[in-house]
Structure I
């Protein structure tokens, strides 16, 4: 049977989503966005070609061309793995939509999005936040970058104790608070208490964003982020695998995304620590285990900040670590590398971009999978581990 490792490199899109013209950044449609392709072009133009040979050997360059028609500079390997490009049907370019659909459950509703204006949140939401926080009010109440917002409001937050509340074009309400003056546990309880009300509105996530620092040293978000996500509307591959007696392990924010349903163990931390956890599970997870991992810093540190150089360096770091992972796998293991949406750091705005995503597979030999669906990934995990799949998708094994 072997084991299955599903690894999401968060936001590494490859362009070409057929409905990109229906999704926007700063009033501009996402048509033409290509996270991986544009990063490769930028590095080529800078005279330092992108070094992601292991990913390319699995089929990354071929997938970019299949998805978008672009020949990404330096990505011209003949694939030694199975490779394809997946398109999403859920009407969202956000974390839950992408992950749930990869796991066999497209989103059956329209997400609630707060308006891009100030104030962004309705009075009843603001009143609920203040009541749950035990404060007379809150700060920001608009669209903001998570790093900019703590720079702008961090000092006032420490003085007043009011939580910093902000959102984006994703279906989210994020609350930032200082770990020392406000308290991490207090922030987590605040978000947990608010989540049911927001989920009833079909808001995808309430996200706790603890930070540390001060005006003199600067403010910095910590690793203790937590997403309070609405529960999937049907059984995902996590539920299916668990119900069939398989051990399901979550690395990164997977546990939060799936509301801990069907998950036996969770490993958290920054991406470097998450990679250590992945190495450990590849070396030690028992036969039949399903490991579902998300590496979020592509998105959170580099995509939203439109940091092309940082994104490229993180891709090269992941590529080097993946080379080691492949050597550690057992002969009967399946490993899939994919993404949940795009976040082109060369694009206008600061939000996700609607793109196809790569599907790179080690363990089934070289083959072209073609243009496939997100749900085909989950169906293939189920086929490999031999448990019944009741979601939407068809196995490519």
Structure II
């Protein structure tokens, strides 16, 4: 099999939420720590290696986690702090790396192809990791190999707080003995299905004809088969805090109707947030824009903790508009922009104990996916205006 000749570095912060909490309180060092909702209906968002030894893992019901590890210290978590430290790590990488992608709040991909001509890619990666540790105090691991898939798997094998280099010639020997669970994209259902076929390690999966894997798993099967062979042509997508999605409305007749503007902003925000959740992204920057009748344009921006929930963002949008709209002049245009986007699913729901609210979001998004974005909307954002 031909493996593309690239050099991709994957960096992942170890037990990120717990590590941040330990920076803020050194008394947590060496102790079993669980981050998540405090009630029995809460969910584990992250846990220390000490807690994992008892069988605790992310997304586990908090009640079960408490029973497994009765000595654990339970912390609700603070996404504001986690977002802050995530940005600090990104800033260090941005200052050093030629091309990098922020894959989630705690992991990055860096394309350093060709660096061996001038520097040693492994030496450079080691120095970058050490700089991150020195400047942020956070433990971080990395995998260095020929593509995103192998690098990410290598990072997993390097943890905790370690480094793993897999060169081109050793990709398949490195992958073969590992569990199929290690392949990115193998979820619980896929794992159980493959296990029922007698497939437990990557060597076995790679030996099966691709047609057979595809007949069982569809198109996803072909992709998993390729990854089992160390093949992944996915590029490192350059990251930019300027990445954003937005909605604007220019009025046919200038307006000063604040109530109507409020409803319109709610509707805009709601639709933007659905778009975020649909594409599994989070925002960390909110911008409100107004243009007066005399064409003067003003914007106001606020950095927030990563989220994709409209009930969180609507409050920020309203706050910004209230601070921005001071001249009481007629308005020609209004807009809402969500920026600083990263890939990732909403983490705040793991800290909230409001199980009904989580189920409500899932139900509403399911309706929107089936019938369209405007199929269900908040009553507070229901003006007789198309946005």
Structure III
């Protein structure tokens, strides 16, 4: 059994789920799975993946886990009471071998947002681990440990890197649960206070780490269908978030419509209201420079704001970003696959994305073309028109 606790997921799933309970309890959604890595044969493992998901759906939150969540300052008591009754329902998820693409699988999740939001991360972790335990039956952990040691050495190579902190964001694409925990323990021992925490709530609880995360793309995508007007969906999402958390969890996600559209909406009010923003697509150096200029133009001291970098980071890139922006703002770095799936094998680039909310298409138009998963070309064109976004030549539904 791969997933043994419903806490074995990213914190932002709970923070978004709380908003769903309080603000959008009747919303219905659809998610779809996609493997972006070419020539990967997942079809032979459909039954094994189904069995693991069935075990996932049998899990319940324990009293100890609920007590832990209740102690997080931003989690409200009625949400914990709801989680005490919660379980994932197998009727909302379908896992089949693809009839259109040989070797691929199709995972579809449909149902109430409140009852499906927790599927994404553990299902991705299951697909990863099932694949790798079948294709790499004797993993070369020695290579993984050697590479992890090199990363730790890089972080400690120069005295001026002492304040450069990283966090683990690697649950969804980890090689295995066992390796994920070993990475966390090695980082705790190897870099000490430079290890800021983890997005994984289970390991945060188990090892006394800080759980990290705020919102993901699905939240702002859903607001396209749930808000009063499509053009205002991004500001609506930020306003609802601020209403729920009253100054806590103040990191805004910047790339659902690209940086230009984000800055147009992220006015002086939001600049002062939110603690900072997270980068997840496009050139991170250009993004950082744009955001710092934007803060200055809106009479905010950038040195008081947090820039969170989390897009396909490795340690050399972390250090380059740290050198560029240190002293100019507060910095945070979330490293995922490069920490939890770097044993010498090609990691799977797999995602589960929301594609509909209340029967309406929803989409992400990021600064990295090709990341969207919306197959409704008319809606994509309309979304671009509404937000004034040019269509890149190489952009097509993923």
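No value in this document is a laboratory result; all are computed from the given coordinates. The shown structure was predicted, so the numbers you read here are calculated from the model rather than taken from an experiment. Cβ atoms are built from the backbone, for glycine too; each structure is taken alone.
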### Message
One of I, II, III was used to compute Cα extents along the principal axes in Å, and the result was 68, 53, 49. Which label is that?
### Response
II
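Match the computed value 22 of relative contact order in percent (Cα under 8 Å, 6 or more apart) to one of the structures I, II, III, and report its label. Let's see the in-between values first.
Working: I: 30; II: 18; III: 22.
Answer by label: III.
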### Query
A value of 18.1 was derived for mean count of other Cβ atoms within 10 Å over residues 78-85; which structure in I, II, III was it taken from?
II
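Of the structures I, II, III, report the one carrying the highest value of mean count of other Cβ atoms within 10 Å over residues 94-101. Please report the intermediate quantities before stating the final value.
Working: I: 26.6; II: 16.1; III: 12.5.
Max of mean count of other Cβ atoms within 10 Å over residues 94-101: I.
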